[in-house]
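Each in structure tokens, the structures are laid out below.
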Structure P
Amino acid sequence: MHVRIGVIQSQKEIEVELDSGASMRSVKKSIASGLAAGSMLWLTDNRGREVGVPAASVAYVEIDPSATGRSIGFGS
């Protein structure tokens, strides 16, 4: 599952690849609770790294449940 976070006053986005076993409902709940608390939005990627974004800086969150990871090179 791929999550893209837009940050206020920044042209770049934060992209996090989550574990494919994570459910859409649990990801949405985690994002909503982080934003509602008003402190930090924390997500753990599929490699175990934690990504934190100040809730006040989040412009938008885009979730793509069909993304399976990035492919590199020429493949079919």
Structure Q
Amino acid sequence: MKSTIKTGDMVKILAGDNKGKTAKVVKVSPKENKAFLEGIEVRERHLRATQFNPKGGKKTVHLGIDLSNLKKEEGKK
């Protein structure tokens, strides 16, 4: 089944902790059936110090929300 939600669309979250919020789609991953939303489900990952990154540090990562929990807002882009 092909998704009707595309990058740049405004969507409303139907389920979960962020229920009722509206956000813009940053990326869609059809293989995982998830969408990544701007400012929602953003976490920090801690990086280990390596040869290429001697200090280590933190990296901001988006976590996906299942497409079945999203509804496209009509007339908004």
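Coordinate-derived values only; no laboratory data. Computed from a predicted model, the values in this text were never measured in an experiment. Cβ atoms are built from the backbone, for glycine too; each structure is taken alone.
By the measure mean count of other Cβ atoms within 10 Å over residues 22-29, tell me the structure among P, Q with the highest figure. Mind showing how you got there, number by number?
Numbers: P: 12.1; Q: 15.9.
Evaluating mean count of other Cβ atoms within 10 Å over residues 22-29 on every structure, the highest lands on Q.
One of P, Q was used to compute distance in nm of label points 7 Å out along Cα→Cβ at positions 30 and 46, and the result was 1.4. Which label is that? Kindly include the intermediate steps, with their values, before the conclusion.
Numbers: P: 1.4; Q: 3.9.
Answer by label: P.
Suppose you compute helix-only ellipticity at 222 nm (-39500 (n - 2.57) for each DSSP H run of 4 or more, over all residues; to 500) for every structure in P, Q: which one lands on -6000? Display every interim value, and only then the final one.
Numbers: P: -6000; Q: 0.
The correct label is P.
Where is relative contact order in percent (Cα under 8 Å, 6 or more apart) largest, in which of P, Q? Spell out each step's value before the answer.
Working: P: 40; Q: 33.
When relative contact order in percent (Cα under 8 Å, 6 or more apart) is computed for each of P, Q, structure P gives the biggest number.
In terms of distance in nm of label points 7 Å out along Cα→Cβ at positions 14 and 54, which of structures P, Q is highest? Show your work: numbers first, answer last.
Working: P: 1.1; Q: 5.2.
When distance in nm of label points 7 Å out along Cα→Cβ at positions 14 and 54 is calculated for P, Q, structure Q comes out on top.
Given that log10 I(q)/I(0) by the Debye sum over Cα atoms at q = 0.23, 0.27 Å⁻¹, derived from a single structure, equals -1.10, -1.40, which label among P, Q identifies that structure?
Details: P: -1.10, -1.40; Q: -0.98, -1.27.
Comparing all candidates, it corresponds to P.
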